[in-house]
Every structure is written in structure tokens, then in C-alpha cells.
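These are the structures, in C-alpha cells.
All of the numbers you see were taken from the coordinates with simple rules; none came from a lab. In this text the structure is predicted, and so the values were computed from the model without any measurement. Cβ atoms are built from the backbone, for glycine too; each structure is taken alone.
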Structure 1
Amino acid sequence: MSDTARLVDVIRSFRGRRVLALADLVVDEFINGRVERVSREAPVLILKYDGTDARLGGGANAVHNIKTLGGAPIPIGVVGRDASGRALCAALRAKRIDTRFVFSERGYLTPVKTRILGGGTHQAKQQIVRIDKATKLESAAARRRVAKALQSYSGPLDAVLVSDYGFGLVTTGLVRAAIALARRRKVPVTVDTRHGLLGFRGMTAVTPNEPEVEAALGITIGSDIAKLEAAGQTLLEKLGAPAVLITRGSDGMALFEKRRPPLHIPIFGSDQVSDVTGAGDTVIATFTLALASGATPAEASRLANFAGGVVVMKQGTATVSAAELQDAVRSTSRA
């Protein structure tokens with residue numbers, strides 16, 4: 001079987017794979033406008049309002065990508081008892097995503113990231129400013145409900161995914177519970193964390209981006225491949241993980257596995273990126289589904305790279321479908 005045929009076969013195996021996702025659930029809101037002029041009151045642009053678009057963001061975007069790729073995501077998380085939380089749950093249900101383990105908590109604000117975009121009538125909208133609205137989840141009771149859901153889950157399971165955006169849900173204890181569940185069920189467990197990369201151990205794989213690696217290790221990588229490879233090996237040792245996939249933006253990805261040479265994967269598609277919002281969610285969703293479908297870490301990394309290349313050419317928080325991913329894989333064999 002050729003490499004292309006093998007990867008397409010893995011994508012076909014995504015269908016119905018059940019992935020439990022311990023995730024910070026976020027609303028991504030986009031306010032679109034057209035630039036009319038500069039204000040006389042202050043040196044700022046005046047936008048004529050065109051509309052507002054709300055999408056599943058953060059860990060909810062990873063969940064959404066699992067769904068559009070053909071998997072069956074089961075999110076475990078917390079929203080506030082507010083309009084944004086109700087809208088987020090309604091959006092999940094509208095996409096036929098199981099919400100039985102999405103708990104509402106009084107006093108917690110559902111995280112909302114509002115991006116204001118402006119541009120000319122016939123131009124792509126550019127992000128002008130982002131406004132974040134959220135509180136840290138402080139409720140021990142809410143985390144106990146999440147822990148109970150992790151410990152008691154007995155349904156079909158093919159993988160566990162952890163998406164930590166730093167809103168207070170994902171603690172060391174909950175990640176340990178997620179890893180323990182995966183080990184009991186003999187399925188892979190992946191972690192994507194914005195701020196706690198060195199705080200967890202024992203997962204199957206992590207998928208940090210290069211700036212997160214630099215922040216965690218206190219280094220600067222830049223274009224130094226030797227520093228990148230040293231960082232990858234350090235993470236393998238510190239995390240006790242069999243695999244580390246570092247995403248590098250326009251420089252592609254680098255996969256590190258124990259007792260294997262590093263695998264450097266060039267970016268798929270154009271390096272003229274349209275929008276990187278949520279691309280990391282697409283990467284971990286695809287990577288996790290591939291591992292759940294029997295792919296090797298190298299195969300899963302290649303598929304995640306294809307998926308990331310597709311989604312960054314879309315505006316705003318976006319997803320990739322199984323058909324789009326298959327087309328991207330086949331396009332390289334035709335080139």
C-alpha cells in the first residue's frame with residue numbers, strides 16, 4: 001500500500017471513533033465591519049458594522065473538528081450559567097455532539113474571545129483587536145463533577161484528549177484521572193496545554209507550538225534546528241511521553257519519539273496563511289483521531305499537518321472535514 005493510500009485509509013477509519021475530550025470550552029465571537037474612515041474624535045478607524053458570528057472555540061473547537069472529521073466527540077467541561085454558556089451548549093447539540101458531561105456553574109463566566117475585524121468591501125477582513133471575557137473556574141464542586149464523569153465513564157472509547165486553555169478547569173489531578181482512564185481502557189491520551197506544559201506526565205503525546213516550548217523551557221529556538229531537536233528530546237524526558245509533536249507555523253512540524261530520529265514535516269500548502277485562529281485545535285483533533293484509528297505517531301503527524309494546512313487558509317475559527325483532508329493527502333501524490 002502506498003503512503004497516500006495508507007493515510008486515506010486511516011482517515012476513513014476516523015468514522016465513529018469515540019474521543020472523550022476534557023476541555024476548556026470557549027465561545028469565539030467575530031464582529032465584522034467595513035472601514036469607513038478615521039474618526040475625528042481620536043486616531044482610530046470607524047467601522048460600519050456588518051454582523052456578528054459566534055463559533056465554538058478553544059477546546060470546543062477541538063471537539064467540533066473531531067465531529068467534522070467523522071469522529072464521535074464526548075466533551076467534558078464547564079460553562080457558566082449565562083447566555084454564552086447556553087449558546088455554546090446549543091451549538092454543540094445542533095451539531096449532534098453529546099453534551100451530557102458539559103456542566104453549568106453559577107458564578108463562572110463562560111470564556112468568550114471577541115475579535116473585531118475590519119476591511120474594505122472587497123478585501124479579506126483583518127483582526128484589529130481582541131477582547132477576552134472570562135473568569136477562572138474556582139469551584140471545587142464543578143471539578144468534582146468533572147472528575148466523577150472521568151472516573152465513571154464506561155461507554156465505548158477510542159481515545160482521550162485534553163485541551164487546556166488556562167481557564168482553571170484542567171488541573172494536575174484531572175489530567176491524571178484522564179490519563180488513568182486512557183490506561184485502563186488501553187487507548188491513547190493526548191494533551192494540548194497553553195500554560196502548563198511541564199505540569200503533566202504520562203500522556204501518549206503532547207502537541208505544543210514552538211512559543212509554548214520556548215516559554216516552558218526558558219529558551220529561544222528561532223531557526224536553530226539543533227536547539228529545536230534538543231528541546232524535543234528534553235520534553236520527551238521531562239514528560240515521560242512516547243511522542244512530542246511541536247507545531248512551528250510556516251516552518252511545519254517536528255515529531256520526536258523515543259529511540260527514533262526527529263521527523264521534520266514541511267508545511268502543507270501555502271505559507272501565506274489566512275488565519276491561524278484555532279489551528280492548534282485542528283491539529284490535536286486530527287492527531288488524536290489518527291492515533292485512535294491505529295496510525296503511528298508519524299502518520300498521525302502527517303495527517304495533522306495536512307489538516308492544519310487546510311484550516312489556516314480559512315477565515316476565523318474553522319474546521320476541516322474528512323473529505324477535505326483526503327483531498328489534501330491525495331493532492332501531494334498528484335503534484
Structure 2
Amino acid sequence: MAPDADVLFETRGRAAIVTLNRPRALNALTTAMVRALHAQLMEWRADAGVELVVIRAAGERAFCVGGDIREVRELGLNHYAETIAFFRVEYALNALIKRFPKPYVALIDGLVMGGGVGVSVHGSHRVCGERLAFAMPETGIGLFPDVGATYVLPRLPGRLGTYLALTGARLGRGDAAWCGIATHAAPRARFDDLVESLASAPDPDAAIQGYAVAPEPPAIPALMPTIDRCFAGPSVEAIVEALRQEAGELAEWASETARTLASKSPLSLKIALRQMQEGKAASFEECIRIEFRIVCRVLQGHDFYEGVRALILDKDNRPAWTHPSLEAVNEAEVDRFFAPLGHDELDLP
């Protein structure tokens with residue numbers, strides 16, 4: 001593959017290596033990248049000479065900020081079927097990584113969001129650099145936390161997953177290690193050396209441990225009693241009210257969190273909360289199918305296109321959401337996003 005391709009593949013010793021190679025675009029995933037990665041992983045899965053897969057990224061700022069939102073918006077507005085095809089293969093890729101029969105080592109640093117989470121967090125090893133910023137910020141653009149977040153986030157400690165899903169808050173490396181998103185911490189400057197060790201060492205765990213460092217002290221545990229109390233509400237309205245009523249030393253934090261929620265799409269917030277409620281008891285495959293049902297409906301609506309316009313294209317930060325308030329979104333409307341698709345369900349062989 002050409003050295004200037006958007007995603008690079010190579011084999012080195014025992015390892016097969018993926019490099020996301022769009023640093024100027026913060027390694028955002030295009031349709032072509034997702035298709036190429038899925039096809040290559042299928043090939044490596046069957047290759048006895050490949051004992052593990054390593055995924056890393058070019059550039060200093062981001063591992064991957066997610067799907068190429070501009071591309072997805074343009075496709076959705078003009079070629080709906082092609083957009084659905086993108087999500088169909090992206091979600092199949094997430095499931096392939098989750099089920100991958102060989103070690104899958106993600107070396108992640110900088111921004112890790114959306115689709116970048118999908119190609120890293122489902123692997124067996126998540127080695128994080130010191131500048132990690134993990135987030136699922138989709139409710140801010142009228143979307144919802146996908147790529148397997150319906151499965152991953154509800155399994156984090158307490159109500160942390162609900163907090164992350166609704167607010168889009170970022171976690172640094174210490175907090176990612178504390179809650180299990182990161183399995184190891186290592187210096188970003190040693191990632192290249194670690195790749196060489198993984199390519200030659202018979203034991204990937206021992207190779208990673210040779211570069212592992214203690215992560216920074218986590219900050220999120222101090223917030224967890226308040227997060228658990230406020231985000232336990234059965235509705236987004238109850239969560240917002242609990243935040244507004246919070247007293248004590250975290251009252252200002254709670255008030256700011258309530259203001260953050262007020263900036264998000266009301267419909268997206270209600271979808272995200274339902275995801276967290278249903279995902280806790282669902283299998284990974286069920287969660288991915290739920291997400292596919294939701295995205296098929298979201299792309300037929302208004303909020304995603306408006307959110308991208310307001311926050312990414314025009315940058316006026318004044319999205320005109322379909323619903324002016326949380327109270328304007330009824331439960332029957334939310335139900336529709338989770339309803340089966342019939343013959344168009346996501347197929348996960």
C-alpha cells in the first residue's frame with residue numbers, strides 16, 4: 001500500500017500493524033478506511049503467520065476522532081443508502097475486533113473519540129499514552145454514542161457510563177486506567193519501541209509490561225458519589241433536576257454539568273439514556289444491532305445534520321434542534337428509534 005494512503009498495513013515478525021494515516025484530519029475514518037481495515041483484519045484472522053495485530057496512528061494530536069463527520073453528513077443528505085452502508089461495515093468492523101481470536105493491541109494517545117473508540121476499546125489490550133483524551137461526544141452533534149458504546153459504557157463503574165454518554169465528558173489516562181478503558185499506560189515516545197518488541201516477543205503481555213508505567217492518579221473517583229447519585233435518575237429530566245438540586249462542595253460542578261446537558265440535542269440525550277438502560281443487560285451483538293436500528297432512523301431525521309452544521313461547518317454553536325426541550329420529546333418517539341428493522345437488520349456472521 002502507498003505510504004501516503006489513509007490507512008497503512010504491514011507485517012513485521014509476529015505482528016500485523018495498522019497505522020491510521022490522516023494526521024491532518026485527526027485520523028478521522030473514511031468509508032474507504034473502514035472497508036480496507038475490515039477486509040485486512042479478515043485476512044489476518046486466517047493467516048497463521050500473524051500472531052497479533054497492533055493498531056496505532058500517525059501524528060501527535062489524535063489517535064482517531066471518529067468517523068469523517070463531514071463525509072457522513074454529505075452522504076446522508078444526498079446518498080442515504082451509501083451512508084447506511086458505511087455504518088453497516090463500521091459496526092461489522094467493531095464486532096470483528098471484539099471477537100478477534102488473536103491479541104489486538106491498540107496504542108492510543110491524544111484524542112480518542114467516536115469511531116476511534118470503536119477500533120480500539122474492543123481489543124484485548126489498550127495501551128494509553130500520557131495525552132489521552134477519551135470521549136463519546138455524539139449527543140452534542142445530534143447523534144448518539146455508538147460503535148459498541150451501548151455495551152461498553154454501561155459496564156463502567158457505577159453511573160460513569162451514563163455520565164459520559166450524555167455529557168461527552170473527556171477522560172484522561174489516569175481515569176481511563178481506573179475505570180478499565182485503558183489496560184496499560186506507556187510513554188507515547190516509546191510506542192515505536194513497543195511495536196518492535198511486540199513484533200518479536202512471543203508473549204505480548206510481557207512485551208507491553210516492559211514499557212508500562214504507572215498512570216496518573218485518577219480524578220474521577222472524587223466525583224463518583226455525585227455522578228452515581230445524579231445520573232441514577234430514570235429520565236434525563238430527573239438527572240438534570242438532581243444536578244440542579246445538588247448541594248455541597250460539588251454544587252458548582254453539578255450546575256455546570258446541567259448547563260452542559262442543556263446544550264445537547266434533547267432527542268439524542270433521551271436516546272443515549274435508553275441505550276445505557278438497555279445495554280447493561282444486552283450482549284455485544286444485541287447492542288450493535290440496537291445501534292444500527294438507531295442510526296438508520298437518526299440519518300432520516302434533522303438533528304444530526306443540524307448539529308454538524310452548527311458545531312463543525314458554520315461553527316456558530318447555535319443548533320436549532322427538532323425539539324426545544326427535553327419535555328417536548330415523548331417516550332413513544334424514542335421507542336421508534338429502537339424498534340426492529342425487519343429484513344434490514346444488521347447481519348453479524
Value 17.6, calculated as mean count of other Cβ atoms within 10 Å over residues 257-264, assigned to which of 1, 2: 2
Ranking 1, 2 by FRET efficiency 1/(1 + (r/R0)^6) of positions 17 and 161 (r between Cβ atoms, R0 = 35 Å, to 0.05), the structure that comes out highest: 1
Among 1, 2, which structure scores highest (criterion: distance in nm of label points 7 Å out along Cα→Cβ at positions 185 and 225): 1
With distance in nm of label points 7 Å out along Cα→Cβ at positions 129 and 153 derived as 2.6, matching label from 1, 2: 2
